[in-house]
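The structures come next, written out as structure tokens.
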Structure I
Amino acid sequence: MLERELTPLSRWRFYPRGLLALALATFVLFLARGMILPFLVIYFAQVVGLGEALVGAGIALSSAVGVGATLALASTIDRYGARRVLLYALLALAVVHATLWLGQEPLVFLVLMCAFGISVNVYWPASDTLATAFLPPTRAGEVFALQRLANAFGLGIGGLLGGLLVSDGKLTAYRSLFLLSAAGVLLAAVLVTLLVPPAHCGHRTASSRGRTGWARVLGNRRFLASQVVLLLAVAGFTQFQVSVPPFLRSEADFSERAIGLLFALNMLVVGAQVPVARWIGKTPLAYLFAGTGLGWALAYTVIALAPKEPFLAFLGALLYSVAELLFVPAAGAVVIALADPEHRARYLAFSSVVWAIGWGGSAWIAGTLLERGTSLTLWGGTIVMMVGMSLLAWGFARWLEPRPLSLSFVDEEVGTDGG
């Protein structure tokens with residue numbers, strides 16, 4: 001096969017330049033976001049002193065508001081183009097990052113988190129719609145793997161830099177961190193403006209839009225079933241970003257620098273995302289979800305023991321990251337595989353809503369449990385949920401995937417032009 005004869009460097013030539021440029025912008029964006037995301041709960045709950053319960057509620061509120069924004073604005077991606085909506089979302093996100101540090105009073109914090117939720121939840125479907133337009137649907141898993149590779153490296157390096165910059169735990173250091181993060185988000189917007197061309201996933205007629213729309217999405221039972229599995233998976237995915245940092249800081253005496261190292265370890269493992277996605281290309285997506293659930297159940301079991309033996313936090317992070325290699329391409333590819341091309345933006349918007357609900361709801365519950373000092377309940381519940389998700393995915397396998405659905409990579413030559 002031609003692909004097997006390619007060197008790792010030459011394989012990149014088989015990606016359109018527009019997609020590679022978008023991956024670069026994604027790396028810069030998540031480098032900027034990675035500086036603050038691991039420390040968001042620590043800053044507001046422990047440095048400012050708002051408490052984990054209120055911060056968890058703020059994250060849940062941001063997700064709820066983001067859900068409404070996503071549903072209301074999803075059609076604008078079809079109408080005005082994914083690239084334009086993506087740029088607006090990035091500009092809004094830059095403003096939010098520059099002002100988040102001001103949320104030192106409950107009301108101000110909640111207002112800022114609402115703005116945060118709107119910008120983030122509009123960003124995702126716009127970014128995914130643009131990215132998946134550069135390659136055929138059969139390579140959707142590869143697109144999401146490439147995007148995840150970019151944001152994982154950004155989050156890892158950003159988390160490491162952020163941990164170093166706020167290692168003294170002072171309020172002024174955190175303020176500088178938020179402002180630096182905002183500058184990085186602006187740089188990502190500039191890169192999209194200069195380097196990423198518009199792209200279209202297929203022809204749409206006005207009559208087809210009017211006749212179907214959201215009704216077509218909500219009538220797709222196989223898609224809705226896949227999103228139930230995804231919702232549980234996102235709740236597990238969230239705990240590593242939201243719950244693990246404050247848990248380790250308060251109960252295992254981890255410093256911000258050590259927490260940054262955990263995310264750097266995650267980055268190193270997820271660096272294998274693209275080749276792993278190719279390797280698992282023929283594996284049914286339901287089995288990838290099932291493997292993810294079991295892997296994360298084991299990872300959180302190990303992390304829960306970190307207060308007794310700190311090195312277990314790094315072992316748990318390693319196990320989590322390996323399972324994440326299965327989750328990311330499956331989570332994106334299942335949407336593309338079950339979506340109608342002319343309504344792809346709406347399917348991706350619905351999936352973004354599922355992410356928001358899973359992220360916000362689990363963050364709220366986790367924050368409440370952490371503030372009450374019931375971390376055993378948090379990790380026990382998470383482990384049970386991950387095992388349940390794995391069993392559910394396994395049970396849904398035949399109904400979800402009569403074909404069956406897989407990443408389905410093909411050895412097809414893709415042009416190297418910008419779009």
Structure II
Amino acid sequence: MNRILPVLCLPLALAACQAQAQPAPPKIMPTSPQSFKTGKYRNAFKELGKSDAEIKSKVDAAWKQLFYGDDATQRVYYPVGADMAYIKDIGNNDVRTEGMSYGMMIAVQLDKKEEFDRLWKWSQKYMQYHEGPMKGYFAWQCDDKGNKKGRTPASDGEEYFATALYFAAARWKDKNYRDEADTILRAMIHKEEDNGGVVENVTNMFDLKEKQVVFVPNGDAAKFTDPSYHLPAFYELWALWGPKADRAFWKEAATVSRRHFRQAAHPTTGLYPDYATFDGKPQKAPWNPNSTNDTFASDAFRVGGNIAMDWLWFGVDPWQVEQSNRMLEWLAAQKPSYVSGYTVEGKPTVNYKAGGHVAMNAVAAMAATTPVAKSYIQALWDAPIPSGQWRYYDGMLYLFSMLHASGNYRVWTPK
């Protein structure tokens with residue numbers, strides 16, 4: 001028996017050896033829809049089993065309430081006269097380039113040309129500088145009568161203005177929008193050249209050495225960045241459509257922003273600070289050593305959405321899926337539920353959950369492969385349309401997220 005046993009077992013042994021000798025199966029990389037290339041946009045709500053009619057009704061309701069709902073408790077869009085309008089931050093009683101440019105992006109995605117033109121005209125008339133060292137830039141903050149309050153720009157406003165204008169040029173076949181977008185892009189990186197240097201503290205909107213967007217193109221605020229202002233998906237488009245002399249810069253800026261996302265993310269929590277150095281370290285506002293801008297707060301809600309948009313449209317960096325998984329899994333593990341403010345290491349700084357945070361997590365989930373991703377998209381579907389005092393920021397991010405999750409946040413390519 002002892003002599004026969006090895007013979008009888010030989011086929012099994014050979015099979016086991018062969019099994020052990022087989023190379024490990026290749027790692028399956030997550031698949032991006034690469035929507036810019038394919039023209040196909042993921043509809044995450046449909047994956048939840050929602051019908052086309054249900055999805056359209058949901059998006060339409062959000063638009064109707066936030067743009068045309070009750071003046072006191074629902075809307076953030078307010079017409080002015082026959083041909084202008086503004087988006088108002090109700091809680092802070094002001095009008096911001098952030099909201100105006102977000103409103104324009106939402107309008108072009110939903111084919112709302114009248115609202116787009118009204119917002120753009122108000123922005124040009126009251127927010128944009130037409131002379132002086134800041135010519136071409138926009139004051140980030142006005143009151144609702146158009147008087148400038150915060151006179152410096154905030155870089156994310158110009159980024160969204162420009163991209164919304166390019167999309168408008170394509171969707172509505174009007175070259176004037178494209179010319180206006182080109183003017184904004186040129187000012188972003190040629191301001192110091194045009195002014196003959198830094199004049200009255202006004203700098204370029206992108207640091208030409210770092211190839212990164214600055215927090216504010218003015219003095220010390222131009223020496224660091226805001227991770228939520230990094231929009232590589234937009235820069236890829238500018239590298240194709242912007243002024244020809246600057247296209248190589250924008251292409252490199254997209255690559256640098258993807259690297260910044262890696263540098264600025266906490267390796268365990270996946271959280272980002274509101275402000276960061278160019279090499280990704282949390283940054284307090286230099287003018288306020290007691291500031292909390294080195295923590296995860298309202299600005300940083302958007303980073304996960306920016307990463308996901310880049311993955312969904314271009315899909316060139318699989319790390320973005322790993323990062324989306326890491327952040328969403330960490331948040332899902334917080335008990336009884338996650339909140340909307342932390343140190344980047346994960347210590348809670350607030351005790352509430354913001355609607356805008358819920359919304360952006362749903363977009364991040366569209367770049368994730370973790371089983372918990374579906375719960376974030378369901379949470380967006382179940383969330384009420386923001387209303388009340390703080391409906392502005394939550395509402396804008398809610399609408400962005402509804403557009404992404406329904407497959408309606410698209411690239412419109414100008415000819």
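Here, each number is a calculation from the coordinates, and none is a lab measurement. A quick note: this is a predicted structure, and the numbers were derived from the prediction, not measured. Cβ atoms are built from the backbone, for glycine too; each structure is taken alone.
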Origin of the value 19.9, where mean count of other Cβ atoms within 10 Å over residues 79-86 was derived from one of I, II: I
semi-axes √(5λ) of the Cα gyration tensor in Å, for residues 287-374 alone derived as 23, 16, 11 - corresponding label from I, II: II
Which of I, II yields 2.6 [distance in nm of label points 7 Å out along Cα→Cβ at positions 31 and 95, calculated]: I
Structure with the greatest value (metric distance in nm of label points 7 Å out along Cα→Cβ at positions 63 and 159, set I, II): II
Which of I, II leads on Kirkwood radius over Cα pairs in Å, largest value: II
Structure responsible for 31, with relative contact order in percent (Cα under 8 Å, 6 or more apart) calculated and labels I, II on offer: I
Label whose coordinates, when FRET efficiency 1/(1 + (r/R0)^6) of positions 223 and 343 (r between Cβ atoms, R0 = 25 Å, to 0.05) is calculated, return 1.00 (choices I, II): I
Origin of the value -15000, where helix-only ellipticity at 222 nm (-39500 (n - 2.57) for each DSSP H run of 4 or more, over all residues; to 500) was derived from one of I, II: II
Among I, II, structure where percent of Cα pairs over 23 Å apart, for residues 167-262 alone as derived comes to 63: I
Entry that produces 0.30 once FRET efficiency 1/(1 + (r/R0)^6) of positions 103 and 391 (r between Cβ atoms, R0 = 35 Å, to 0.05) is calculated, selected from I, II: I
